[in-house]
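Undergrad: In what follows, structures are represented as structure tokens.
Nothing in this text is a laboratory measurement; each read-out follows from the coordinates by a stated rule. Here the structure is a predicted model, which is why all the values come from computation and not from measurement. Cβ atoms are built from the backbone, for glycine too; each structure is taken alone.
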Structure P
């Protein structure tokens, strides 16, 4: 390769973006969470758990090299040389600016209450079926807890916990949502590669439906039960529109051949879905997967669709009842 050797490229690719910016451009970093940073120049670029994702550009990576090329538009050779210069400066002397170590939190799953009555009642108010709720509770991916943070106004608030499990069935991710409040937060130290996932009845199912939130995934499962859809599928929540959880899930589940993106039916959701589709198409690991963008119809998200369906059905039943009464 002109200008740099393959060994130099390999060395450059080994440098992560957070280390690079902490040493070379600490003024660019602003902390936005316990283990999360953004940059002042690119506000939509998020650095979390050793990786970064540029929402505006629809691209993510781990390395500082990709950042310099994809985000800053540097030439490949120049970017490699800059990274190698960074490595050399580390070997010669310590950074001139004292860089605080990022706060690292060990993940502890929220403690469940004995009987999740309030969580179940909350989800039923969102029209999630009792059958779907019990399936999620029995799978250990849904439960009720109390938020603990004496310094927060939400301290001791009842929350629904939407959990994500790793390959050993250990909870490593938890999204907490207030039952009687607007509280929303992922538990500190959550591994976002293992977001909320409703498994298919057959673990080897080749189909995956993708949503922005756990509530939408549960709503979609409720609609399937109501309409007796024959398809057995996995359901995954991204916890937003970033594709980190999706790529990690597909890497772990190589049998998946069909992905349907059910992100929100608004400008942000449709744009994000199209970006994710393009990213998967460009990724050699996922060339075998057919991806379609299918936003919910009749609402912004699948919970709106579900609630609207139930309201319409009730109104139709009431209308039929009134007509029957008039004929008597």
Structure Q
């Protein structure tokens, strides 16, 4: 990870009461400090395995967050970064001020490179009072021996390249749809879900096709088709064909962060949880049939187009594949 800028601001608010105050830092943190590097690295790693949603800024809303972000990215220097974070942090304070259930916390703003360039905001609740400490003009890190990352209740991250090009789902954020008190965070950044189960399932298939298959449940090597079939059965057996990247990673690679790390390394865009698209899901499956001394093995998505049962004769299989026909001819009648 390569850090560019990091700063911490503190929004103070007692739960079940209205009224919020803010204490902002006037200086960025030292990006060469081991504690700063460790803090952002661990926040980023934890963010990867959170239930995050990919989307964009709501086109119908023009928020302070987006405006200030665009201003900073147009002139990405230290002064512009400090101003961007101070203005948007104070805007968040104003939004949660009248919301009684909302709690305060520390806003960690960071610009860094981790495979790609990101601007991220992590909202951390430091209940121990040991993580951040005001030192003259800015919040510094008191100790990072242990951080309870479950207290990172909200966060977002912007892929700078995709945002500049206005292409793809450049925004990701922790999405707690059932948590009414946390909706102000999504409103603050003006996040809009982009439900693209088809794209997510397509990218998931691309991801698994690129990975070497892990050993099977008996510890034996398995081929790629068998591995994809296992993933297919795993997803189709889950309630409503719901996909969890963390669960798949833990089940097949014994590491809940493995797949998310691969997703980032390859630059794929996949929601942490989504419902599998039926058509795209069939790409994982192989149809294997053996009878009368003949064996067929082909991807499920080729059924009906390339391989089909004859409409006129249900006992007849039609395969439209010139290359396969030539190969059978050459093997049956070698020159």
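Undergrad: Here semi-axes √(5λ) of the Cα gyration tensor in Å was calculated and came to 49, 20, 19; which of the structures P, Q was it taken from?
TA: Q
Undergrad: On distance in nm of label points 7 Å out along Cα→Cβ at positions 171 and 243, which of the structures labelled P, Q is highest?
TA: P
Undergrad: Given 11 as the derived value for relative contact order in percent (Cα under 8 Å, 6 or more apart), which of the supplied structures P, Q does it correspond to?
TA: So the calculation was done on P.
Undergrad: Of structures P, Q, which gives 0.60 when FRET efficiency 1/(1 + (r/R0)^6) of positions 67 and 235 (r between Cβ atoms, R0 = 35 Å, to 0.05) is computed from the coordinates?
TA: Going label by label, the one that fits is P.
Undergrad: For which of the structures P, Q does the calculation of Cα Rg over 2.2 N^0.38 Å, for residues 115-226 alone return 1.50?
TA: Value 1.50 for Cα Rg over 2.2 N^0.38 Å, for residues 115-226 alone corresponds to Q out of P, Q.
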